[in-house]
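Where a number appears in this text, it was derived from the coordinates with a stated rule and is not lab data. Please read all numbers here as calculations on a predicted model, not as lab measurements. Cβ atoms are built from the backbone, for glycine too; each structure is taken alone.
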Structure P
Amino acid sequence: MDTAARARLDPVVADLQRIFGTRLEAVVAYGRHTSEPAHSLALVSSLTMDDLRAMASTASQWHHAGAATPLVLPRDEFAQSLDAFPIEYGEIIDTHVVLVGQDPFAGIGIDRRDLRRAVEAQAASHLLHLRENYIEDAARPSATDALVRRSAPGFALLLRRMARLDGFPCETVADLSHWAAARAGLDPRVVGDVLALATEPAPGVDALRLYPEYLATMDALLRVIDQWPD
């Protein structure tokens, strides 16, 4: 995370410190793309309705500064939910930078079985929504273009989690495209185009034309996941 992205979180950190005081145990920044709102997660010793009201009153200022609403969790709830959100927490663990307190992820890992099941469920949901939204939008070209672009970050996240499960953490588009072709048998050109849409405007990628191949790629990806052991 670059300096500018971290600076966008300064108002969030200051408000969390004011609201929670000594109950604020840790704040981490996370995320891969500087073009997005800056994301953060805060762990607290307790979370009350008054805390929620206080954060709600300042959320618009965070957004104006370029920061997303932080994820705020009591530490016990965080520990209990690791198995429920292994994909999401795995991404946070991989990209986090500590802003306040001690590293909350020190010594914490995501269980492979939880991650395997979550990846399969998310891949199935991703494919279902690609089909369903295409039908609901009556196959309008502008809507299909938007659907492909909107879903691309989810596709990138799925591939990164699969590659990590396979023992090959991948950070770049080239790495993921190579892994997808070598280990999952996917078309690297299609994978590369969708990944490009996930990380940048990618004016050279025709999202509308890409849709049928993208759909076929997701179908193939789900079959690959289905054959993987826990």
Structure Q
Amino acid sequence: MPKAFGTAVAPAPSGRKASARVALVDLKESSRFLLTECFRQFGIDAVVTSAGSAERLRQEKFEACVLNLGPGAEKVMEAARSSPSNSRVVLYGLGGSAQEAMRYSKYGINAMFQEPLERPAALKLVRATHMLVLHEFRRYARIPIMTEVTVVSNDGHRLTASSVEVSSGGMSLKSSEDMPSGTNVEISFSLLTLPRVNVRGVVTWRKTKSFGVRFDPADDRRHKVKEWIDAYLES
């Protein structure tokens, strides 16, 4: 049986207790080194593992996990999400596009590191998500998570987008198709343990290949999203 876990790539300074750990699954050495340095800046220790160590993800507690979106990735994500201790682990994908990541949307990938991995972009992503990894939930109003979202405007125009972040009040999305600001829409999506939900909203901002939807305060179905977020942060 292959060794499940190695030692930390870069051990924390002596005397400091780690506040969180991130598993680096089946990453090449250069990626491990770069990500170790990025996470360490925010008090998160990196531990090296291989794609064959899914069983350890079922049994051992980690706050985050970075894995290549290739062969073996689904097994590791399934192990983590089905584990009582890691069901809410922050999942980072490495490589591939947002569209390719949608193949794994049922596992709720939280964020994507793009390849080739570059330090400024990697550090920016870790900075944006580290509070969630460290369980600083009271300071984190939005949950980064990638899932497929269907958007339908009042005139019947339909497009498929991928979520970037979700809050109790709305959602930011990525899409190559245009949806102008001010458009009334209904969006449909599911989030891990949240079955598919439909919520009315309005497009409040638009940038290149991305836009934001504010949920309609009069649509009671949005409460299901809030309940899911509260449960996610409390677990």
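For distance in nm of label points 7 Å out along Cα→Cβ at positions 50 and 202, the highest value in the series P, Q is held by structure Q. Out of P, Q, which one gives -7500 for helix-only ellipticity at 222 nm (-39500 (n - 2.57) for each DSSP H run of 4 or more, over all residues; to 500) as computed from the coordinates? Only one of P, Q returns -7500 for helix-only ellipticity at 222 nm (-39500 (n - 2.57) for each DSSP H run of 4 or more, over all residues; to 500), namely Q.
When relative contact order in percent (Cα under 8 Å, 6 or more apart) is computed for each of P, Q, which one produces 17? Answer for the origin of the read-out: P. If distance in nm of label points 7 Å out along Cα→Cβ at positions 74 and 146 is calculated from each of P, Q, which structure is the one that comes out at 1.6? This figure was derived from Q.
Between P, Q, which one scores greatest on distance in nm of label points 7 Å out along Cα→Cβ at positions 42 and 194?
When distance in nm of label points 7 Å out along Cα→Cβ at positions 42 and 194 is computed for each of P, Q, structure P gives the biggest number.
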